[in-house]
Structure I
């Protein structure tokens, strides 16, 4: 975040503290010192590799399907969500309810894929593609009129050649696999039929079939090794250190690190992990393995605690370094945990609040109000914005089936043109229900504001999101 979570500074402090501890322990116990030093390296390396492992597991789960459906599809095919996302869907964290989604994982090993996007006219659309390190390498749509629609060729790291006729632009993924996500704004369910027709025009075509009649396979074998019984979030969370680093070593074979990752790779080598090689924990010093297995719990603890330690503007924390992380491994890991697949700040910003304006944890047992002065709504160039509630990183089902306050809703404005949004578990009263955002019934929760195609004031800090105020 531009005002980056202080927890990430805390993580670094934990690393530094562990180093000091290890140095002290070395005076009395070389084994303990080795364990402490390995613990530090493993935490740093876990943060570095977390996005790749999360993407790898997500790919396995989201492609564990014999044919295309609403949420899952085989490799090189689109899945199309035909309604707003279900609150019970938990295979991807913190997904929005502004839009209907289409997505597909690509395998670029043998040849490029051509992604065809229809002209949505006035309907807001965002098309993005991420490599397996979660860096965006394609971002197009309403914000880019010159590349709002058409045929886009996505090539793998080793492909060389010319684009065929009819291809508008070529984009290169640095990894064998890539994830394409398409959002089309949906003001209400009345928009769904028109969006469905547009979704049906989205295509993924292998280059070898370009210019010919092509229909993807009706059914394909499902990888028997894919575990679709648990969410990617839970699968990664429950991995021991040696399981995590074993998966990371496997993924590094097809997803090479960046040239700038030299220091991170050197730390991995000291833990027995080398790109292109299998990880064999049986060859490690037992004290090194102890340090490795202690690391995941501490990193997940810091991920969960981090937002509560942050000091944002009016209780809101805004992260702008999205989708182009460079060597900012901590931010990259945080986004993989908090909002996998985030757009770059050119297309969206995602301010989050875990505490109210007075610094107290948001609790579903309380009642809250966000007051927007006249002219003070989120500054979106597209006019699309929303506010959504979460417990941890997921929706909690409610009886009203409302999981966001959307800019497209028929909201009730005050006589002076201002807007009050009521955030609470129970109805604020019939006269206020148009502006009611149901929160989870009790316990901590958090909020995300989405601002699509943010204006300058949303990016430079000029615009201040109003605080979440607790009321009686």
Structure II
């Protein structure tokens, strides 16, 4: 009986071999995170039907005291040796000396640890910016310049600062192809001239998580030369909105356009939609710096040959023409906010009174649009040959009896004095060159029928007096 018990106990054990890794290092990211290991076990008959194999991952120093389970098989999924298991890395993985081991559940057994390997999950794996993409910086003798990782957190710049678990290594270029490690951290205080950049610390794994280069100089005397960056590039497309001009960090700033000071433009950044030569003066404390950029807007040039308001008589037409240097332009014409079907060129002949609009769109490169709005109204005779001086007007904007129109012998060119007084006797209008244009402004009438008085004196001294009733 004792012999049989010992035999059963021995047969219930299984030995797991050291895992053999299917990789030399694991550099995972959102798009790729699949790895495998293989191992042998013996005897196969010792595995129970409920057995599950699992993979445990050590910490970055190869210690399994707080191992993390990164894979568990289904019961009885693997029954023959050798077995290959596939797994993914946790997003917190970051180090050079990880190890893996395999465990079985029925019977319970644990393999020895695998060979050490470097493993990183690259949470951020795209280029990012430092120093607001300004390619230069300067410090005064005895001082320093602070470089820092930008954190705009938008679709144009996935800043690694958005991922708190990441760490960073700063480097100084020693040649066009080589560099030396300087320090760790999200910022770097520079007091030695040179070109610097920073990379997200993914150890021996290669990645695209690196910054632009910034060249730092020492301003030993006078004024240092610096650069200005444009957030939308240069040339830039104004259809995307304002571009942000940025310069190096300093104590104070003053921006200029075409040599003229821009009032209140006293920050490290300045937004604009214009073209021109923009410059900035930066106070660095014991010294100063300056730089400029010839900013070019890619918005195309265009023009139209008509005025905002155009007068024609009934039955006449108006020929409208637009010109542009836009690339592959498209034209849309509208009348009273309705698209004019079949009109898509640079010319249109209009005959109807109303509101018009033509929209020019550049379809290649900077896909921007420019709209011209204009109106066509019925022409009226500003100086009709009326017989008598009218005593009633109704300035309501209906183009009928809106102004006080006098006989031709009293209007412009006759040197006739026209004076209009309100009911209190105060002069509200006076001229010797009457254009049939009173009232020129809103009279702010406080009565339905407001009474005014006129005195007309011709160059020969003939005087005409009377009243004008303005109907509200």
Structure III
């Protein structure tokens, strides 16, 4: 049996592993919440540590924390931010709704790392000075989310946009049959189709950035209920200045801190924008799947890179695995967003009581979206090949091309020509030459597929 030690908190004695850096309150949470086996994401723990470091600096500047303790607390925070001791944060994400267990887990680990010899650092009195779980955890949601947006999600979306832009430039003149209702429609170019995806992603990134900007306003300094009890009047201002210096992001003090503690409207808004990003990724993934379908009896417009065997029983079958993976990840994001929305309704009076769920879900959503965007870019879009001859042949046989003749011969005659072309399997231009007075040169001009992708009337 592993060696153990006994610690005491305000509720009595607690037995915990001898080598654990955490203390009694963390151990109670470990014992109380054997729910999922999933701890809070490392990025969230890092955000709490950033707050503790900024708090120690602020309290020292205000003359509330002595130089010795300030120095060792900051040093302990720096160790944690370097990635050391990741295994010392075992509290399940499905815990007390305020996230008190995670806040105390971080407090206790920092206190133990900082304490040595005669220098005793207390988790509550020193590391948690001027703070409450009720303002630390909401602030950590903001800090971790802003960090993930700026360093993970937006770069991934930009990378995907770049991959699409490169292919769209290559394919700007490759005509294909457009489709509405999954049925043949007027021609478009592959470049136009890809640009649509890119424009969607540009808009997604813009909306995410707007939601991220709202999260730069943090409720730290509100302490227990938003009034700031037990915090120095200048504590919040100094802390957010420290957060800016530490992270590079311009965090600011929330004027009415009650709002950021009793509600999670800003995080819910970000979640909604992440759901929108998921919708866009699913659209792109599904378009790729349809375009790749076949190779004999599908659309077969493109061939995605062959990455792995597609069947355990059908030899030679290859499936569009990257778009499928991306669509599943994006679907999960939409489910996590629904959970965040429900959690947002749990702001009871002065505190929301589903804070850990909100923080963890937002980070999980951004991880899924970021990795899926990179995979779509590098393993699907950058490497697909175009079946140009097949596309050209299909466009030429498309009866809907007759739409271009409407201004010349009217809708009814054009419909008759389209039906005959479809019935006989002949090209529109041949049937139109037989059934109208338009010469071959004029028909070729009117029915030029590439010209039709430019819109407007033919000269």
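The numbers here are math on the coordinates, done by the rules we state, and not lab data. Model, not experiment: these values are computed from the prediction. Cβ atoms are built from the backbone, for glycine too; each structure is taken alone.
Using volume of the Cα convex hull per residue in Å³ as the calculated read-out, with 322 as its value, let me know the right label among I, II, III. Clearly, the read-out refers to II. Tell me which structure, out of I, II, III, gives 68, 50, 25 once Cα extents along the principal axes in Å, for residues 255-414 alone is calculated. The correct label is III. Using the calculated result 11.5, 35 for Rg and Dmax of the Cα atoms in Å, for residues 303-358 alone, pick out the matching structure from I, II, III. Clearly, the read-out refers to I. Here distance in nm of label points 7 Å out along Cα→Cβ at positions 247 and 391 was derived from just one of the structures I, II, III, and that gives 7.2; the source is II. Structures I, II, III were shown, and helix-only ellipticity at 222 nm (-39500 (n - 2.57) for each DSSP H run of 4 or more, over all residues; to 500) at -500 was computed from II.
Once distance in nm of label points 7 Å out along Cα→Cβ at positions 95 and 447 is evaluated on every structure in I, II, III, the highest one turns out to be II.
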